[in-house]
Each structure stands twice: as structure tokens, then as C-alpha cells.
Structure 1
Amino acid sequence: MIRTLYWQDGTLYILDQTRIPEETEYVPCRDHRDVAEAIRSMRVRGAPAIGAAAAYGVAL
């Protein structure tokens, strides 16, 4: 199973959905600005995933 996002050691990793299905690459987000850019650039897509990423962004 591929995870859309995961938290590890204070960093949020977001699956770069612009690269699938060719590659499985995760973008590290270390602060709320990184999360906002991932949402803005459509690296994370879909309302539930965007909502979860935004919540993690607040936590960062």
C-alpha cells in the first residue's frame, strides 16, 4: 500500500502525485510553507489528502 503522506521525526512526507504512476517520490515538508507549496503545486490532491496535509502543516 502506498501512503499519501506520513510523519517521521518531525517532518511530513507527502507523496508527489505529479510523478505517479511512473515514480513513487515523497516530498519532505519541514514547515507550514513547504506544505502550502505542495498543496499549491498540486503535489497533494484530493480533498481528504489536502485536509490532512493542511492539518499537519498547522502542527509544523
Structure 2
Amino acid sequence: MNVNLTLEVLNDLIEINGLRIWNYQFIFERPNREISAELCTLFSQMIDQGQHLQNELEL
């Protein structure tokens, strides 16, 4: 795999992961949405995981 393709793939992964984080935060923080405690915990874990992965990808 060449360097340009590798960089392109990594940039795509960073973008996709950023969108994933944003979407979970959007659902989690919607004021008019009733979310169970179980889903709040799950969304919080997914946001944390996404942010961790984002940090790893950006190194």
C-alpha cells in the first residue's frame, strides 16, 4: 500500500469516527428526548471510545 493511499484511508477513518462521536453526542444531549439510564450509559461509553480512537488516529 502506498503512503498516499494510507494517508487517505487514515483521514477517512478520522472523519468517520468524528461523525460517529458527533452523532452519539447529538442523540445523548437532545433535550426533548427521553433516554433510559441504560442508553445514557451506552452512549457515554461510545462517545468515550470514539474520542479515544480519534486521539489514537490523530497521532
Structure 3
Amino acid sequence: MEAVSYRGFRFPPEIISHCVWLYHRFTLSLRDIEELMLERGIEVTYETVHQWTRRFGP
């Protein structure tokens, strides 16, 4: 199994993996995840979360 590379992304790996985990674990919508991150002070769009889930998801 290859190690996942987050190189070149604007956000830290912890944020990316947390968003992907939220999406797959709780089946939240992309906009719900965008809103949850905004409540934590992290501005990320639902489009970005969508790209992350496609690239780093199962």
C-alpha cells in the first residue's frame, strides 16, 4: 500500500483527511462539511472537499 502524499495542497494533511473522514464516516453532504469547517474557522469550499474525497477517499 502506497503512502498518501498531500504535497502541493494548500491545507495541512490533518484538515484534508478530517474532511474526507467526515464525508465517508457520517455521509454528510459536501456543503455540510464546508459549514462544519467554517464553524472551526477553516474556510474551505465544498468543491475542494469534493476533490479531496475523490482523490483521497476509498
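Brief remarks follow.
- Cα Rg over 2.2 N^0.38 Å - highest-scoring structure of 1, 2, 3: 2
- helix-only ellipticity at 222 nm (-39500 (n - 2.57) for each DSSP H run of 4 or more, over all residues; to 500) from the coordinates reads -18500; which among 1, 2, 3: 3
Every number here is computed from the coordinates shown, using simple stated rules; none is lab data. Predicted, not measured: the structure shown is a model, and the values here were computed from it.
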